[in-house]
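K.L.:
Structures for review follow.
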Structure I
Amino acid sequence: MIDTQIMARFIGLGASAGLAKLAQQYLNIEIDKGATRTNWIKRPLSDIQLQYAAGDVWYLLPLYHILEKELAKTPWEQAVRDDCELVLAKTHKLQERDSEKAYLDIPNAWKLNPLELSRLRILAQWRQNVAIERDLALSYIVKSEHLWKVAKNNPRNTSEMLEMGLTENEVRVRGKKILQLLAQARRISSNDYPKPIERISEDPRYKKTIRLLQEKVNSLTPEGLSPEIVASKRTLDELIKWVWKYDCSQDKLPELLIGWRKPIAEKLVDILK
């Protein structure tokens, strides 16, 4: 598997160069992005959606060949392969992960108390199981931020779900099931609530440490790449947690220590020890 967006990162096109931007830059073709965020589950697909899907396939191969030639002029061909393999590995890891822990991947889950986390846990577990069973992206079932709102506010009916921002499609297709899951969550004993989520950023050492790591990343970033491609705040947090919380366990190897970033990450680990 090769990802043209990943290829684009390594030839100086930034971290978010999508198909439309690449087609415009290299093929001088304007792709209508109006269908990007439409409902791709609903049938029949609209003419705009069909045109967008066809363009996605039609232009991808010529773009790949152009990017391949550009990439060959850089020293980053192996890095691209590493990052593409990492995407696949993360996808497989998500599918294999214990669904009871899926709530830990919901943004801002740390803001919820144990009662609210018990709701989020059962909702996230259900969503992950449905996604795997039907081979759908999680967001096509219910968006993460909407699951969070449901867990936080504990709606009693579908009208309240709409009021808190869930889409009409989410409520129509999933609303009844969500209410059933919330009723199930109310029967959970407080002894079985999840523990509050600890954030690595609450450690008194964190602010100084993350600043030092970011400065080190800036100094170690190879010419032609942006520091964000080398290490994002998310991957730096993961590295910090691996050293401070997991005592450098080989069973929980962080993303930065896999592939082409490893020599850089090892220098960051030296700062953390």
Structure II
Amino acid sequence: MTAHTWPVAPVALVTGADSGIGRAVAVKLAQQGMDVGITYHSDRAGGENTAEEVRSAGRRAAVARLDLTELPEAADVVDALADELGRVDVLVNCAGTGAATRFLDLDHTTVRQVIDVDLIGPFLCSQRAARRMIAQGDGGRIVNITSVHEHQPRVGAAPYCAAKGGLGLLTQVMALELAEYGITVNSVAPGEIATPMTGQEDTDVAGVDRPGIPLRRPGDAREVASVVAFLAGPESSYVTGASWAVDGGMLRMGPQAGSHLRSDDWRRP
């Protein structure tokens, strides 16, 4: 896939597209002319609602359940959706989970679950999609949704940070190895975004004050989707192996926060 070119009827697969960032991405890609394969974990109604939004934009949609704790078989969904829609040109790994538990209190089951969903699952789904893209011969786009915690730690999120950091480096290795096939691979690292995962679904972000974020508010899922859409499109043909923070400047606040905190509350999740 070169600059400003698409195969006929490009197809995107978006995991975890039943709500939040995943839904916003699926709808945005449909608005840009892509048919969209949608996965959900437990909220089938949410997945179907996303599909209806995609169809309202004049594009085809297919929906499938994806449980990334059921590995490696779960990655079969990539092939199933690609078969149903005819091909795959874009994969957005958006499905994710986390745990708010201190390092000393974590059990193996929780760690394994988070690592599987946030790292091993995207690894396997990307393999399936990349193999199909190579066979198609048109290149492709893979976008991994990480987090600002791809780059910076968070108390109470050891497995999440380990997985997202790992996914960031995996993105870079994939970018190097898949470049010869015309496949670009990038990550998008959201900060605090108003989604069900942060308990803020349907929140008007303009009315939420966050003094610790330079832009003084959380982000909207559609703002993340706009960056993903650029990376998933033909205009980003010379961008690969990069991590795009969509965080209102949050990552720039490390030293500033260190000099302005006035209590030890941050030491507990």
Structure III
Amino acid sequence: MSVGFAHGVCNTDNFSLLSITIDYGPFGFMEAYNPGFVPNTSDDERRYKIGNQANIGMFNLNKLLQAINPLLDPGQKQLTAQILEGYPVLYYKRFRELFKAKLGLLGETKGDDDLIAFLLQLMEEKEADFTMTFRQLSEITQSQLQELSIPQQFWALKMISKHKLFPVWVSQYLLRLKSNVNDSDSKRRERMTTVNPRYVLKNWMAESAVQKAERNDFSEVRLLQRVLQHPFQKHPAAERAGYSSPTPSWARDLRVSCSS
């Protein structure tokens, strides 16, 4: 969830307790931030949209409990019920921790949840790129943010900066960063670049590699393999290929299926 990964087909037979997806065909990484993102063309009802994955996880765990319930004694049944009750608490605790790390926040303050939700709201309304918005927040300086001076290369931030409430969010964010103990702007940026990837396997990148491979040219397959082994590092070849650039217009509606 913290890197925008949508499983695609989260039904019980494709769901793993080890968090290893089984149905590899219809997955996708969200590009423009949209809680309704569905990578799978077959999911007409949008049941497995990225914003519903946490609820589906709970649903699937309930189904697992139903399957093993005849094997459990009364004490074990009570324990499994307690475990399921703890699922949403643990999930949202971890969600908060991950997104705080993505924003470089240290410690705990009362308004952290609101700060995260505020940014996601702006991103959704401006259809900002999920991966690159967080990555560029990792690279921009606090002084540039304070002046609302967004360099041209930070194209995802430029997009969200057009929102009328962006200055309000920036003000709240910079104020929150001041509460980080024993921190500096360089430490913040270094820390954030270790949790915000510069590259994820977007559908258009995979499609480009597939088209070349069908012509017996596996150069882009090998490039993707190298880049995605170190997604937090900047790769000159990946930059030339446009992997950190806006999604090409031809690929904006690209989706996959179980036969992809």
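K.L.:
Determine which structure produced the value -18000 for helix-only ellipticity at 222 nm (-39500 (n - 2.57) for each DSSP H run of 4 or more, over all residues; to 500), calculated from the coordinates; the candidates are I, II, III. Display every interim value, and only then the final one.
P.N.:
Values: I: -18000; II: -11500; III: -15000.
Label of the source structure: I.
K.L.:
For which of the structures I, II, III does the calculation of relative contact order in percent (Cα under 8 Å, 6 or more apart) return 16? If you can, show how the numbers build up before the last one.
P.N.:
Working: I: 16; II: 20; III: 24.
Going label by label, the one that fits is I.
K.L.:
Which one of I, II, III has FRET efficiency 1/(1 + (r/R0)^6) of positions 77 and 125 (r between Cβ atoms, R0 = 41 Å, to 0.05), as calculated from the coordinates, equal to 0.55?
P.N.:
Details: I: 0.55; II: 1.00; III: 0.35.
It must be structure I, since only it matches.
Each value in this text was obtained by applying a stated rule to the coordinates, not by laboratory testing. The structure displayed is predicted, hence computed values, not measured ones. Cβ atoms are built from the backbone, for glycine too; each structure is taken alone.
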